[in-house]
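*Asks:* Next up, some structures in structure tokens.
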Structure P
Amino acid sequence: MLQLPEKYSNVGTTIFTVMSALAQKYSAINLSQGFPDFGVDPNLGNLLLEASEQGFNQYAPMAGLLSLRQEIARHLFESQNVQVNADTEITITPGATYAIYTAFAAVLQPGDEVIVFEPAYDSYIPNIEMNGAKAITITLSAPSFSIDWNQVKDRINTKTKAIILTTPHNPTGTILSQQDWDLLAEIVRDTQIVILSDEVYEQLVYDGKKHISILRHPELRLRSFVLYSFGKALHITGWKVGYCIASPTLTEAFRKIHQFLSFSVNTPAQYALSKYLQLPLHQPVSVFMQKKRDLFLSILKDTPFTIYEPSAGSYFQLAGYDQISSLPEHEFAVWLTKHYGVATIPLSAFYRDKKENKLIRFCFAKKEETLRSAAIQLQKL
């Protein structure tokens, strides 16, 4: 037998694959994995066809089509009042998860430490460990899941190379404030610590709240990789197109890795996205998605689930089930799929030690009929 190196500690099949397979096996409604079940804007699909017909079928430049990078810069100026250089600060990537790995690969060395806040998106710790570094986890307390910055200060040492944060947060739906960025800046000032800010749900913020990017903090901006995805806002998760924004120095380091991983990203998709972003938008995606969140919350009112906080952003809503069952989270999610036909994700899957909070994560980025069908099942509880 071949002896292969173990690159990271979290071996086995991801919970998303497990729960989606269970949903299929039991013909359950899949509210587990974070992807929409509705179509994209036909204008965007037509632009993809147009790109191929007009010959945009060969390698794009390593950094991405300039026209797309310019549209991203325009969006950031309009949404965050931040000026970004399309040439030296934006790199198009095959999705945001790829960008996270590449940013870590650009800065980490064996023996480095990276602070990760749990519950955490499942790629963070494997990405850190694949690069020879150690993940130092800080647990966010339910149900608020806010960051205790004194804990962060206490965990930093000479080995700390990076901190990764998410806003809006997957899986909890919380968002970071300007005060959070100010406190972080105080902590990392006069250090060599790099920040990774995962902002893939930046356009999905609800109830009149605003996404505040780390790019708006001049001091933090200089030491940050900021990661984005077109998949979330435009309902095209399968296109796998994202981007990384960083200072020219960090961008240069990022591209040194990127050029030998994927080098280039889907050219027809980049063309279609650059053209689409020039079209007038009729409705902000946050309005569209908040309607789905609100519908789902109204559905859960007629069930024994507990909602501690409505999701402030992202595709996801957490719900407590302590009034329904005493089962551990994973077992409860399996039970709910088998017996009530709705698949979810146990929050414990987002902790390295599988911490239990009696919470599960629902994805509400679904058709109205999908959510209503789920309601019929959940109201039987």
Structure Q
Amino acid sequence: MQLEFFPSRTLTAYLARLFVMRVLAVLVMLVLVLQTLDLLGESGKILGYPGNGQAQLWTYVSMRAPQLVARFLPYSVLLATIITLATLNQNSEVIAMKAAGLSAHQVLAPLILAAMVLSLCSLAFNERIVTRATGTLNAWQAADYGPVPRNSGVRNNVYLRDGPNILAATAISGRGKAMTMDGVTWYGRDAGGMIVQLVRSPRATWANPGWRLDAPVSFDVKTTQTQKLPAMVVGKEIDPAQIAISSVDPDAQNIVELAYSIQELRAAGRRTSELEGAWWHKLSGPFSAMLMPLLGAVAAFGLARSGQLLIRAIIGMSLGFAYFVVDNAALAMGNFGGYPPLVAAWAPFVLFALLGETVLIRTEE
């Protein structure tokens, strides 16, 4: 029995099913609570746009819920691990399994296998659903919850340099010559960098060269006067290819699209370490769920009647949440150039895998 990594098929199926059901229950509970709180904060902005109603609230929920599921799945696995193992310990099921000759690793093996399957499902879910929902939601928020724009390469809040001037757009969609800008503001600046003129336009299209502003309204800073202007062309130094690499949202692109954007930026001589860290984290993030059974394993062992079950559960929870803190800190350090992107994304995973294995071996094996 000690030479087999998994216990019997019946026991493996029982533990895996028990664990997965608790993961789903905790995840649904977290998403419902957090979605309700988030909707309370955003409902005023959504309903503030003329014509929005209950349908738009449900649209927001459908876009926001996938983000919450992706973000809190590892937390759900951690909490479900502690709940499952503490329950098994309290009911003396762990004692029975160890008395039958199972090691601590064999007790945890079904949970780790189930967590691996959940990690793979999370990775596919993130790449197929979450990225699309994030891109569409960001574009919708940039339009102040107006008509939902199509998610076809939409970029939000883009700022472009036009010589000494600045061209800004709340949203850019399309590619190549068909690219359009919405919510455009052109900041005219003098030699000293001071803004002397603001020109706002609801829409801009490619004029080859430059961008044609539709129904522009000009504001002169010196005279504080506003006037409507005929269609005008600005930003002659800005072309669609430059815009395509000017703003990349890693959360709104899948792993293939992000890799292509990184190549474009690298070819243009841009800094890509932050995006490379985000690319690697698209892999390490979902697979962090595999660590949770190992970090929460301390709650499974020890006698429940000794009075230390609560302490063990707290230790397991502390180890799990410490991982998330270190993971975020390492990713931030990678964004600032302190760590290479690969190290920033995977070092916390390896570190806490070794830490969890060390705790398990020294205390239970």
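*Asks:* Can you tell which of P, Q yields 51, 20, 15 when semi-axes √(5λ) of the Cα gyration tensor in Å, for residues 170-345 alone is derived from it?
*Replies:* Source structure: Q.
*Asks:* With relative contact order in percent (Cα under 8 Å, 6 or more apart) as the yardstick, tell me which of P, Q scores highest.
*Replies:* If we compare relative contact order in percent (Cα under 8 Å, 6 or more apart) over P, Q, the biggest value is for P.
*Asks:* Compute volume of the Cα convex hull per residue in Å³ for each of P, Q and report the one that scores greatest.
*Replies:* With respect to volume of the Cα convex hull per residue in Å³, the highest-scoring structure among P, Q is Q.
*Asks:* Now a separate question. Please compute distance in nm of label points 7 Å out along Cα→Cβ at positions 58 and 338 for structures P, Q and give me the label with the greatest value.
*Replies:* Top value of distance in nm of label points 7 Å out along Cα→Cβ at positions 58 and 338, among P, Q, belongs to structure P.
*Asks:* Please state which of the structures P, Q yields -11000 when helix-only ellipticity at 222 nm (-39500 (n - 2.57) for each DSSP H run of 4 or more, over all residues; to 500) is computed from it.
*Replies:* It traces back to P.
*Asks:* Same structure again: Thinking of P, Q, which structure, once distance in nm of label points 7 Å out along Cα→Cβ at positions 226 and 266 is computed, gives back 4.8?
*Replies:* Clearly, the read-out refers to Q.
None of the figures in this text is laboratory data; all of them are computed from the coordinates on show. Note that this is a predicted model, so its numbers are computed, not measured. Cβ atoms are built from the backbone, for glycine too; each structure is taken alone.
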